[in-house]
Structure formats: structure tokens, C-alpha cells
Structure 1
Amino acid sequence: MSYLKGLKCKECGKEYPADRSFVCLECFGPLEADYDYSKIQSQLNPQIIEKRAPNLWRYRELLPLESEPITGFNSGFTPLVKASRLAEHLGVSELYLKDDSVNHPSLSYKDRVVSIALSRGVELGYTVFACASTGNLANAVAAHCARTGFPCLLFIPSDIEIAKIKGALVSKPRVVSLEGNYDQVNRLCSEIGDHYGWGFVNVNLRPYYTEGAKTMGYEIAEQLGWKLPDHLVLPTAGGTLLPKVAKAFHELTQLGWVEGQTKIYSAQAEGCAPVVHALHRNLDYFDPEKPNTIAKSIAIGNPADGAYVMQEVRKSNGWGETATDPEILQAIELLAEKEGIFTEPAGGATLASAIKLIRQERINPLETIVVAITGNGYKTLEALDTEAEVDVVLRPNLKIFKEWYEGQTNLLNSSVEVVP
């Protein structure tokens with residue numbers, strides 16, 4: 001049974017049927033899915049959800065689908081890691097990492113949004129799927145199209161790290177590299193989708209695609225025992241994730257499943273931070289920026305939903321912070337050293353921003369903090385720009401090893417007690 005009522009303009013509130021529309025004809029505002037929450041409340045509760053399969057479809061009634069999904073059966077419900085060693089290092093009492101770097105199958109949060117976009121797109125009659133991407137979305141669309149057997153086209157800026165799309169190339173999509181930045185690529189994709197009738201997941205399927213981001217919010221609340229965290233730090237790229245996680249928290253509160261309020265923070269790279277710079281200047285608008293950062297997966301200078309990020313951050317009494325490229329690299333290494341999680345530069349920017357917010361005392365160190373890690377570092381190895389280092393090269397001989405090892409001091413410097 002579907003609880004999807006239709007689409008509604010986020011600006012003027014005009015209602016539309018749940019069809020291929022994605023822009024309001026009255027004010028040109030974006031459309032988003034609208035649901036019958038009273039019916040959901042009468043049919044669903046947390047106890048029912050907890051008995052379901054550990055994937056994003058456990059929240060199906062709150063997602064824009066009318067029939068059976070076609071993909072995403074192993075996507076979502078990623079770990080909420082209690083980061084005790086990192087918490088101790090930062091001087092906070094309760095720190096969690098929402099680890100979408102292990103999301104299936106493409107190792108980023110994009111598996112959430114693509115699962116919903118493809119499933120809904122098939123219902124709407126699309127037979128070819130495509131996207132504009134800085135890397136992670138391309139991998140997700142290619143993987144899910146391969147699984148479902150649909151033709152796939154990927155449109156990418158020519159300067160993205162090649163490792164970001166190597167995983168996509170294995171699935172044999174058609175890839176079009178375009179000169180210019182992501183915003184220029186995205187504009188062309190709007191025209192192509194309209195001309196050929198293709199389903200661009202993040203353009204003409206955007207009202208449904210963005211709903212997939214809500215599943216991260218549902219999972220965080222459920223994994224905390226149906227509680228909202230006190231603080232949540234999320235990266236901002238095109239602006240899809242943060243407003244939709246905020247919507248998820250609002251929905252759970254409206255349904256009576258959780259209480260409290262979360263302060264939500266936007267994290268961006270200093271080399272491309274139109275939203276955070278606007279927050280810092282107390283502006284009601286943001287100025288587009290030309291990206292110049294190693295964090296290319298979040299380097300979107302004119303984010304489509306940037307205004308809604310600002311709106312939700314302010315509504316929650318949160319804030320925004322940026323991280324320089326050196327700070328991003330330091331955070332990547334710190335996360336790996338303390339928690340064994342290897343993230344891409346977007347995750348480094350998010351953690352580095354969270355550290356700043358803690359040090360600025362905007363985040364109370366005694367309260368519950370969640371930091372989102374949205375992508376995997378193995379796709380951006382060149383961003384680290386370091387040579388592999390070993391301590392020593394020895395012949396395989398115990399005597400030689402003993403002579404070397406016993407001549408070292410503090411070789412195994414660790415505060416962890418090893419139990420045999």
C-alpha cells in the first residue's frame with residue numbers, strides 16, 4: 001500500500017500529482033513528495049520496522065513508491081559506529097559516526113537516493129537512466145543500472161579524479177566527460193533529459209531521488225534507540241542530504257516516535273563553501289563559487305538546494321563550518337588512526353568541520369554528537385598524495401629482525417592494552 005499523496009512545491013505549496021513533474025509551474029520552485037501521515041501513523045510503528053530486513057526499504061511507507069522496489073535490497077542501514085577512541089581524543093563524551101563509506105554497492109550515501117530514483121523512475125515509465133556527477137553518484141547509478149539491466153549514461157566534469165569513476169566504468173555505462181565544472185554539466189543535463197526523455201536521477205527525478213536521503217535520518221534515530229542526537233554534522237554538496245535528514249527527523253517527531261531536537265551543522269570545504277560562507281555572513285542568499293579544493297565530491301559552487309540547507313540549519317539553531325585542504329587531509333588520517341575508517345575528502349571535511357565546531361564550543365562536548373561519513377577513501381587515493389612508507393626493509397631472518405626490533409625505542413607506541 002502506498003501512502004504517497006502527490007508532489008508539493010516547496011515554495012508556494014501548490015500540489016501536483018506524483019508524475020514526472022519536478023518544477024512548479026507557478027513559481028518555478030522545486031517539488032517534493034507529500035504523504036498521508038495520519039494513515040502511516042495508524043499502520044506503522046517502530047516495532048514493525050525493527051522486524052524488517054536491514055536495508056533502506058524498512059521505511060518503505062515513508063518513501064515515494066507505489067509498487068515493488070527494483071533495487072536497494074542491500075543498501076542502507078549502515079553502521080552507526082560509537083567512536084570511543086576518537087571521542088577521547090577530541091574530549092567529547094558520546095561521539096558516533098554514521099558510516100556510509102561501507103554502503104552497498106558503491107560505497108557512498110548515494111546508494112540511498114539512487115535506489116529510490118530508479119525504483120520510482122521505472123514506475124513512471126523511464127527506460128534509460130542518467131546523472132550529472134562528481135563521482136559518487138556516477139558509481140551508484142552505474143551499479144544499480146547494472147543490477148537492474150537498464151541503459152546508463154554518466155555526465156561528469158573533466159577534472160574529477162579518475163579513481164572516482166573507475167568503479168563505475170567496470171559496470172560498462174556510457175560516460176560523457178564535459179569541459180567545465182559540475183554546475184555547467186548539470187545545466188546541460190537538464191536540457192538533455194527534456195529532449196530525449198531520459199530519467200536523470202538528480203534532475204527530472206529529483207523529487208523522488210532526494211527522498212532517499214531521509215533514510216539516513218531514520219536510521220540514525222533508530223540506531224540510537226529511537227532518539228534524536230543532540231548534534232549532527234553533515235556535508236553539503238548540492239544540498240540534498242541535510243534538508244532531507246531534517247525532514248526525516250520532523251516526520252519521526254510528527255508520528256510521535258521520537259522526541260527532542262537536533263542542532264544540524266553544514267560542513268563544506270573552504271575551497272567551495274557558498275552555503276557556509278553565507279551563514280557566516282548572516283545572508284539570506286548565497287553567492288555561487290568556483291570550486292578549488294581536493295574535496296571534489298562536494299565541490300558544487302551553486303548547490304540546487306543550498307537555500308534549504310541554510311533554512312534548516314537556522315531552524316535547528318545549528319551552524320556551518322569549513323575545512324581547508326590540509327585540515328581535510330589531517331582529519332582523514334585522524335579518523336583512520338583512531339577508528340580504522342578510511343574516508344574520502346568529503347568525510348575529511350565533515351570531521352574537520354566538526355572538530356572546529358567542538359573547539360568553538362558551538363557543540364557541547366557532553367551531549368550526543370553524530371558525524372556523517374558519506375564516502376569511501378579507496379576511491380580517492382590520489383588525494384592523499386603520499387608515497388607508501390615502510391619502517392625498514394629486512395631479509396626474512398629472525399636474528400636480523402631481533403637485532404633491528406630490539407634496537408628501536410617506542411616502536412609500538414600505543415595506549416591500547418593488548419589482551420592475549
Structure 2
Amino acid sequence: MSPAQGEATHGLYVHLPFCVSICPYCDFVVYAGSDARGPRNRIEVLVDALIVEIGLRAAAAGADPIARPLSTVYLGGGTPSLIPASALARILGAIRASFGIADGAEVTLEANPGPDERGDPVAQQAAGVTRLSLGAQSFSTLELKRLGRRHSAGDIGVALIAAREAGIRSINLDLLYDVPGQTLSSWADGLERAIGLGPEHLSLYALSLDDPEAEGLTGPLGDHLPPTGGARRWRERALPEQDDDRAAAMYHLASHRLREAGFVGYEIANWAQPGHESHHNLGYWERRSINAVGPGAHAFDGRVRRWNAARLDAYVAALLPDDGSPPSLPPGGFEVLDDAAAAAENLILGLRLDRGVALTALLEPPFMDAFDWAVSAGLLEETDNARVHLTTRGRLLSNELFARLI
């Protein structure tokens with residue numbers, strides 16, 4: 001679907017950028033060490049700034065908390081489970097007052113499984129969390145160590161069970177494949193252990209080792225932070241150990257095994273038990289209106305994509321000015337999509353989903369050559385209801401097709 005201007009906001013993304021330590025492959029906006037823990041931590045000031053931005057963004061969007069409340073809220077990071085549950089309750093209370101949160105809304109919290117990072121799931125559930133996304137990444141001790149993760153494989157099950165006992169009924173596990181040192185056997189073993197824990201949702205991501213600094217994303221108004229020297233060296237060593245053929249074999253294995261286990265691969269990287277799809281993330285793929293707050297956060301209203309700059313100091317200074325002046329929206333940037341870009345994005349995001357897109361959409365002149373190429377290459381297939389979707393091969397090679405659609 002393509003949202004119209006002025007459409008009610010579907011969801012709100014809240015970026016909570018604190019971690020105990022930074023994993024060497026991570027490109028998210030993260031502040032660690034004394035910013036996240038100890039007497040000089042900046043969690044409280046960030047929460048204060050977030051609450052101010054929530055009010056400003058709601059006013060700018062013309063939000064109506066009674067008539068048009070949010071369907072989804074996503075608390076991402078970073079490690080949002082590091083935030084005290086009382087602060088999560090403050091944030092959700094501000095969202096409820098400014099935007100509204102619908103009855104039965106999906107409220108997701110990202111968490112790390114380690115005992116000193118996962119927080120209190122009972123208090124998180126009481127604050128309003130309905131869905132938990134655990135950053136498991138791997139069940140291999142060697143792979144977790146290689147990735148710089150702080151938790152053990154056993155912590156994953158403990159965290160999931162604790163969340164379940166707290167009343168959180170929809171739980172996702174994130175897993176990484178094409179990890180340096182990973183084998184098809186260790187991937188298969190990890191997948192079986194994940195399935196055995198009974199999560200309702202699994203997100204499987206190929207490890208990506210991009211360089212945001214080389215891509216020009218880390219300037220004063222950029223939405224990324226520069227990688228550390230250690231992270232850059234780690235990536236340089238890791239890249240030669242990745243293998244496209246091995247990654248494809250891992251994806252094929254997962255697709256087959258998860259289908260057997262009753263999961264539906266509703267999006268390229270996401271599998272869910274029926275009824276447990278991520279409604280917030282579906283909002284992105286359906287190009288619905290999603291607002292966003294926090295350093296580095298991205299929003300989209302159907303035509304304009306905007307982002308906050310990643311720098312925490314500038315973010316706080318705009319929203320909590322020291323001189324007592326009125327708060328202002330934090331620095332950042334925006335991009336306005338023209339009709340051609342919006343049409344291409346509609347197709348690309350639609351093809352990420354298992355339901356695909358209408359065949360007629362790909363028969364328009366700008367896209368016909370790409371469609372013919374993709375069908376001949378076995379990347380697309382037609383369904384009986386005049387729709388087109390990616391084959392498993394197409395999911396693996398989707399970036400090649402998407403580049404041709406732009």
C-alpha cells in the first residue's frame with residue numbers, strides 16, 4: 001500500500017542507544033561504558049529529552065491520542081532492557097498522553113539475554129511491554145565470543161522462560177548467519193536449539209559488515225556514528241571469512257526447517273507462528289506512517305523520510321537547552337521521495353513480503369525489463385491470484401533485483 005499524506009500514524013519507534021559494550025559488527029547508534037552505567041550514566045537525561053521530543057513530534061504530526069492512537073510502539077537500541085522499568089513506564093506514559101496507544105497495541109522491547117542486561121521482565125510487562133525481541137545471535141559459545149557478545153548460550157533460554165513467566169506472550173529471537181568461523185553444522189544446531197525454546201518469531205540476518213563512515217553517514221547531521229578503530233580492524237579480519245555460498249546454504253536450510261516447524265516466512269528475514277508477525281515492522285514494509293524519536297531514529301510519513309542525527313550531545317542540547325530557552329527539535333535531515341522513487345520503493349518493500357505484489361505493478365514500463373530478467377533468472381514466480389512473489393532463490397538474490405527496480 002502507499003500511504004496518503006495525513007494518514008494517522010501507525011507506529012512510533014523509540015531509540016534507546018545505551019549498551020554495556022559495543023559489539024564490533026554493530027552499526028546502530030550506541031553509547032557504552034560510563035554513558036550507560038555507573039554514576040555518570042546518561043540514561044535519565046536521555047529519557048527526559050525523549051519525553052520532550054515525543055510531545056513535539058506528536059504536536060507536529062497533529063496526533064489525536066483518543067481518535068487515532070498508535071497501533072505499535074517499538075523500543076529499540078542499543079539495549080533498551082538496560083533502561084529501568086520505571087523509565088520505560090515514563091516513556092510509555094508520555095507516548096500514551098501525546099499519541100495515544102490503542103487497546104491491544106503491540107509494544108516491543110529489544111533485550112539482551114545476559115543476566116546483567118535483560119532487566120526485569122515482570123516490571124517490563126507491567127510497564128506495558130507486550131512483545132520481547134531477544135538478541136540471541138548464536139547458540140555457539142565460540143561464535144558468541146567471536147561476535148563480542150556478553151551472554152552465554154544458556155542465558156538465551158533463561159531469558160525467554162523468564163519473559164514467558166512474566167506474561168509476555170510474543171517473543172522473538174534474533175539469529176545471525178554467515179558469521180566468521182560458523183559452519184553449516186553449527187548453524188543447524190543453533191536453529192534447532194532456537195526452535196526448541198518455542199519462540200513465536202525468529203529473525204535471521206546475514207552478518208553485514210558495512211562501513212558507515214565510507215558511505216558518508218557519520219557527519220554532524222548523519223544518522224550513524226563512526227566505527228571505532230578496533231571495530232574497523234575486526235571487520236577487516238572478518239570479511240575474508242564470509243562466504244556467499246555458505247550463507248545461501250544456511251538460508252535454504254533455515255527456510256526448509258522453519259516451514260517444517262510451523263513458521264511462516266512472511267518476510268525475507270522474518271518467520272513467525274501464525275498471528276505473531278511483527279506488526280510494527282510490517283508497517284515499514286507496507287509504507288505506513290511511522291514516527292520516531294531518539295538519536296539516529298528514522299521516521300516516514302508516506303512521502304518524506306526524516307532522521308535525527310546520531311550525536312547524543314546535540315540531541316540533548318536541542319531538547320533540554322541549558323539556557324532555559326524553549327526546546328527545539330533535534331538536528332537531523334530528511335529526504336522527499338518523488339513519484340518514481342515511491343513507486344519503486346512500493347515494489348521493493350512489497351516483494352520483501354511473502355504475499356508479493358500485484359502482477360500489473362511490474363508490467364509498468366519502468367519495471368518490465370527487470371521483471372522479465374527476474375522471471376528468466378528464477379527469482380520471481382506468479383501465483384494463481386495474479387500476484388508475483390520472490391522464490392527462495394529470489395530472496396537470496398533480492399538485492400540484484402531491487403537494484404534493477406530503482
Structure 3
Amino acid sequence: MAVDVLLGLQWGDEGKGKIVDYLADSYDIVARFQGGPNAGHTIIIDDQKFVLHTIPSGVFRDKIINVIGNGVVIDPITLEKEIQGLAGLGVNVSDRLLVSNKAHLILPTHRLLDAASEASKGKNKIGSTLRGIGPTYMDKTGRNGLRVGDLANPDFKQKYNALKEKHLKLLQIYPDIEFDLTGEEEKWMSSLDTLRSLKKVDAEYYFDKALKSGKQILAEGAQGSMLDVDFGTYPFVTSSNTITAGVCTGMGIAPQQIRDVIGISKAYCTRVGSGPFPTEIDDEAGETLRKIGGEFGATTGRPRRCGWIDLPQLKYTIMVNGVTKLVVTKMDVLNSFDSFKAADTYVIDGRETKELPFDLNSSGLTPKYIDIKGWGDYPKGASYADMPENFKNYIEYLSTELGVDIPLISIGPERKELLEV
């Protein structure tokens with residue numbers, strides 16, 4: 001029938017997992033289209049916290065089929081742990097998880113290369129999660145990669161060893177680092193049994209048949225649009241296309257199959273790792289956002305850098321993604337502020353602009369802020385209509401400035417803490 005897309009509009013950690021889980025009942029299939037175990041989609045159900053790294057966020061719904069698309073890179077060790085964790089919660093993935101044959105595999109030596117490369121950069125580190133994502137995508141584009149479908153081939157071990165030897169030669173250019181390659185390789189080989197037990201599909205054909213039979217599909221993105229390898233804050237980006245365009249190449253669907261693009265933004269802004277962050281605030285307000293918002297990476301545990309919402313940045317990602325609906329998350333984190341700020345313009349060399357420069361790293365821009373009045377607390381279980389006027393004023397301001405409807409607002413971590421506008 002149609003494919004809707006849900007993705008992050010900032011630097012990741014926007015709350016995508018919760019929104020996918022909430023919307024999943026409207027779909028037959030939820031599919032991941034890019035990224036790898038550097039993703040950390042957090043879902044809280046009845047005070048229980050679940051973090052998904054590879055498996056799509058529709059897995060908690062009984063009747064939803066979840067597909068790991070060809071654009072995803074898979075670490076079999078991480079996937080096995082994730083499946084075992086879900087089984088401990090009573091979630092059996094065997095009847096609701098499919099894996100694309102064309103998805104690439106992360107080898108232990110990919111992780112070793114990632115760690116060695118990052119360590120060699122010193123103060124110029126890009127903030128890699130050290131999960132082997134970058135080296136795996138490099139092998140993919142270099143036409144050396146191993147794919148899920150290769151597991152069934154009799155020459156799989158030969159291909160594995162050839163790629164491993166290539167990596168070991170590349171490692172000679174880096175200083176030695178501590179990494180138990182033998183131990184990690186044993187775990188990796190063992191974890192392949194779990195991956196082999198899952199149902200594999202030629203996902204492009206699977207999606208085509210599903211659409212022709214009237215199925216509704218939700219494509220779930222990982223990371224955020226500002227980490228897109230082409231349109232993000234390069235080189236401080238991930239190694240895949242995190243924007244809507246990545247859905248077509250990461251799932252094997254045609255552009256005309258895409259209907260709605262649902263963009264997710266926090267009511268403020270965060271970033272993990274290195275790289276430019278125009279509205280970052282390194283003071284008491286930033287620490288308050290971090291503390292109240294629980295701003296620590298779901299995958300890495302690293303404290304997130306915090307700042308005010310950046311409207312030029314959001315307009316940019318709304319534009320490149322073709323966003324039709326905006327969801328604002330973590331509005332509750334701002335309850336403690338009597339007032340806060342929003343950047344509505346950049347000043348570069350004395351000139352005001354609402355457009356992002358070619359290179360945020362060296363632009364020397366200064367955000368120009370406006371003050372927003374806070375709203376304090378609000379009644380538990382209140383509807384949007386019953387929210388304080390300043391709460392609604394902020395949402396209306398964002399909708400007007402960004403030129404997109406905001407039909408859904410998150411006011412807490414729980415699945416049920418959502419307001420329909």
C-alpha cells in the first residue's frame with residue numbers, strides 16, 4: 001500500500017524508538033533501513049526499560065513483522081544478545097523478525113580497525129561508538145564485504161579469512177591497542193548459529209509483494225539527520241544515509257512508494273561525541289537539561305552535550321527529508337524552566353541567515369536566540385487542550401516557524417505519555 005518513514009531530525013537520541021512503538025499498531029511491517037548496533041532505541045513499558053540496537057522497534061507488538069533491511073550492518077554477537085534479552089522478557093522474535101540476505105556483517109576485525117583508527121586520531125577523534133560500523137560500510141563500498149546471504153555459501157569461511165587477513169594488514173599502520181581478537185572471534189563464530197536460525201529474505205522482493213498485497217510499512221531510521229554521511233556535519237557523521245533517501249537504497253523500494261515522512265525532534269537539542277553543535281550550552285542550564293532529561297547515550301552511556309533547540313538546523317533537515325509531520329519529544333524536561341531559548345537565526349561574519357553553511361566546523365557562526373516563556377507543571381493525564389497556554393504557545397510557534405504540523409507530543413518516557421494534538 002505505502003511506506004511511511006520515521007527518522008530523527010537532530011543528532012540522534014530524539015526518542016524514535018518510543019514513537020515507532022506507539023505508531024506500530026497502524027502498520028503490518030516495521031523495517032530498519034540503515035545503521036547498525038550504534039543505534040540505541042529506548043522503549044519504556046510499565047516502568048521496564050528496553051534498548052534495541054539492531055532489531056526494529058515494532059518487535060514488542062505481537063502482530064507486527066520486523067525486518068532488518070539490506071542497508072543495516074549487523075554484528076551477530078550484538079544481535080544474539082538482543083534476541084536473548086527479548087526472550088527473557090517473553091518476546092519470541094523467531095516468528096516476527098526477518099533479515100535481508102543483502103545486509104552486511106560486522107566482523108571482530110572491523111571493531112578492531114574502528115578502535116585502532118579512532119585511537120590514532122588523538123584530539124581529532126570523530127566520536128565513533130567503536131562498534132565497527134565505519135569499517136564495515138567501507139568494505140561494503142569497497143566491494144569486499146560479507147553479507148548475511150554468504151552464511152549459506154560453502155566458501156563462507158574462505159571469504160571470512162580473506163577479509164580478516166586484509167584487515168590485519170591494514171592494522172599495521174596503527175599503533176597496537178588492547179583487543180582480545182581470538183576471544184571475540186570465538187564469540188562471533190558461535191553467535192552465527194543464532195543468525196542462521198532466523199528467517200532470511202530477499203527484502204526488495206518481500207517489500208514489493210507486501211505493498212502489492214496492501215500492507216502498510218513503517219521504515220525506522222537510526223541516528224539522526226545531522227549525522228548523515230552526505231548532509232550531516234561531515235566528517236563528524238555516521239557512515240550511512242540517515243535521511244529519507246536512505247530508505248530506498250536501504251530497503252529496496254521505489255521513491256514513489258513513500259507517503260508520509262515523520263520527523264522526530266526534541267524540544268531542545270543534544271549531541272553525543274565530537275563535532276559542531278551551534279546551540280550547545282555549557283552552564284547550569286545545560287547540566288539541568290542533562291540531569292532531568294537523563295541525557296546519557298543508550299548505546300555508549302556517554303553524557304550527551306545539551307543545548308537549546310536550533311530552528312535553522314531543523315528547517316534544513318525538514319527540507320532534505322521532505323518531512324510531512326513533526327513529533328516533538330521531551331517537552332516535560334522543560335517544565336523546570338521559567339524561561340528558555342530557541343535559536344531562530346545564525347549570524348556569520350555579521351550577516352544574518354537562516355541557512356546552514358557548507359561547513360559548520362569552521363563557519364564561526366553565532367546563534368541568535370529568542371526567549372520562550374516556560375509553563376511550569378501540568379496535571380497528570382491532561383490532554384493537549386488542558387495544557388498550560390505557554391506550553392501550547394511553544395508548540396504553535398515551532399509549527400509556524402518550521403512550516404509543518406505537529407500531531408504528536410511526548411511528555412515523558414512511558415509508552416502512554418503522549419499527547420495527540
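The value 51, 31, 27 for Cα extents along the principal axes in Å, for residues 9-144 alone was derived from one model only; which of 1, 2, 3 is it? All intermediate terms of the calculation are to be shown ahead of the outcome.
Details: 1: 52, 39, 31; 2: 51, 31, 27; 3: 45, 31, 29.
Label of the originating structure: 2.
I have 64, 48, 42 for Cα extents along the principal axes in Å, calculated from one of the structures 1, 2, 3. Which structure is it? Derived from 2, not from the others. With FRET efficiency 1/(1 + (r/R0)^6) of positions 313 and 345 (r between Cβ atoms, R0 = 25 Å, to 0.05) derived from the coordinates and found to be 0.70, which of 1, 2, 3 does the value describe? Answer for the origin of the read-out: 1.
In terms of Cα Rg over 2.2 N^0.38 Å, for residues 129-336 alone, the structure with the greatest value among 1, 2, 3 is 3.
Of the structures labelled 1, 2, 3, one was used to calculate distance in nm of label points 7 Å out along Cα→Cβ at positions 297 and 361, giving 3.5. Name it. Checking each candidate, the match is 1. For FRET efficiency 1/(1 + (r/R0)^6) of positions 241 and 289 (r between Cβ atoms, R0 = 25 Å, to 0.05), the calculated result is 0.30, so let me know which of 1, 2, 3 that is. Among 1, 2, 3, the structure yielding 0.30 for FRET efficiency 1/(1 + (r/R0)^6) of positions 241 and 289 (r between Cβ atoms, R0 = 25 Å, to 0.05) is 3.
Readers should treat all values here as calculations from the given coordinates under stated rules, not as data from a laboratory. This one's a predicted model, so the numbers in the text were calculated from it and none came from an experiment. Cβ atoms are built from the backbone, for glycine too; each structure is taken alone.
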